[in-house]
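So, here come the structures, one by one.
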Structure P
Amino acid sequence: MEILQYFPLRIREKINNKIGQEYHDLEEIRIRVNCPIILKFNNKEEIIEHKVTNEDTKEILQFVCENSVYAYQNEINHGYITIRGGHRVGITGNCVIENDKVINISHIYSLNFRISKQKIGSANEVIKHIIDIENNNIFTTLIVSPPGAGKTTILRDLIRQLSTGIEYINFKGKTIGVADERGEIAAMYKGIPQNDVGIRTDILDNVPKWVGMEMLIRSMAPQIIVADEIGNIEDVNAINYATSCGVKGIFTAHGETLEDINMNLYLRKIIELNIFEIIIFLDKSNKGRIKNIYHLDKSEKDSSKKYKQ
């Protein structure tokens, strides 16, 4: 169990005993100073009666940073570290601010090990709606859902399939550029994706989405550009730039309805620009499944009515 190598032996054994045969259901290991350790599974929580100390968190962080906290300082400043296997360790504590930016997190209070589990095939339902078979391409697509409905998981699998190619429908793989601002798509560890994102995919992580999109278009000539959770004016401008260069795109955003999208000033601007050809809403109550699909009606002038089911 690779995740356990980041814990001192005294804690490792307790966690291992509590997990037992349920490792595949494990989602999080939460460490908080002066509190017990909490294991979160997909349908329950388990409490380990070990009172976490400051020394515990320091030792765990040293393991996570491979005994060189300084080398991981930039990731720490963003509040998380990606480790081997694509797992992510969230960090909280006393933030040191300089010029309105976090330059350190000292006196670490809690660590959250989020277990990475790539779900191969999770995009199978969505992908058939966004592929333009006739032109061996895709329709520029926005995938929308509330948090926790699986949009990032589906996005990752879409990238994998579209990049590698889909033999059974004779879809030839595309060169894809991913602006992975928070490292949640590819889960880069020392420059190597820990998730399978296909054989024709180029990734920029730990960079603002709009910066990454523009860099990829200028340097890597992607046929498809991808970014997760768009929503500000810089994202809008970068997406507009990409599509005006003839690049297709797949993007995600938070929301539940078309009204939610139109209430976001910047997303509404993209809709008015007729950039999205399809908007797919995921069903939070049935994780990973499609709730509604809307297609662009370019003849409609009213932005709130541009998309038809």
Structure Q
Amino acid sequence: MACDRPLIVVVGGANLDIAGIPTGGYIPRDSNVGHVRTSSGGVGRNIAENLARLGADVRLVTAFGDDADSAHLRAACEEVGMDCTYSVLAGDVPCSRYLAVLDAGGDLAAAVNDMRALAELVPERLDPTAFDGARAVVIDTNLPAATIIRVAELAGGAPLVLDPVSVVKAEVARPILGRLAALKANLMEAEALSGAVGAEHAAARLLELGAQRVFVTLGPEGVLCTSATESFVISSRSRAVRNASGAGDAFTAGVAWGLACGLPLRDTAEMAVTLSAIALESENTVNDQLSATMLAERMEVPQR
């Protein structure tokens, strides 16, 4: 999976993640004993951090609030190697926050997000030079609809990757489906965007709508990977699940890397599913032990 340091631009959300992790069984509508962890998060930011830890040259285009938490979040992004030069400052709004409560198995039980700052990332505030030399551009749907369309225009000939974030937010991406080099979605998101039921039917419809590669994540059942010439399911590589909230973001990072480096569909999928497994093993949204060396070692282990 070797590749020279590709320039990848990620446009999307950056926020403070607050995660409640119960130590016993999760009890709805009650106070659960457990751990509360705070870390940097946001779909776009998580994708960018995974890429930076792998050695990509990453530009993160997001909107930061004007409080102390926002300053800390930006500093943390820069510390792991993201270039935040092209991000904007949203005045009079706090740092974006994502509050999640996980169940005993590490899956999401409930969440609330406050992403008001991203409303300031309007098309007029995008710097076109941010996309100069990009070998891939990643978008998440935390962005305003008009901004998503403008990013697709500014990406030029660079492969465009979409992470639809959620069923509700996915709708804003519909106008750019025909521009996508790759779409990563879970089953509910894929069905919502395609209007078809079932992973295979949804993926086929999304290909008809213009996406060149479609990855439908199916949890423990693996990932359906499709293009105009190939279709296969790749199994999960997870060894343990401590926090499932960042697994999809890690997978999208692998897809972006694969496109930036010109990898075939299967090699891209193998890399992405391994990154997802590495993410699952950490209590943090992004595994801070991730590196190109770790990824290479994990991919050399025979899969059963």
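General remarks:
- Structure responsible for 3.4, with distance in nm of label points 7 Å out along Cα→Cβ at positions 186 and 274 calculated and labels P, Q on offer: P
- Comparison of P, Q by FRET efficiency 1/(1 + (r/R0)^6) of positions 34 and 290 (r between Cβ atoms, R0 = 30 Å, to 0.05) - largest value held by: Q
- For distance in nm of label points 7 Å out along Cα→Cβ at positions 26 and 50 computed as 2.0, the structure of P, Q it came from: Q
- When percent of Cα pairs over 32 Å apart is calculated for each of structures P, Q, structure P gives the greatest result.
Laboratory data are not the source of any read-out in this text; all were calculated from the coordinates shown. In this text, all values refer to a predicted model and were calculated from it rather than measured experimentally. Cβ atoms are built from the backbone, for glycine too; each structure is taken alone.
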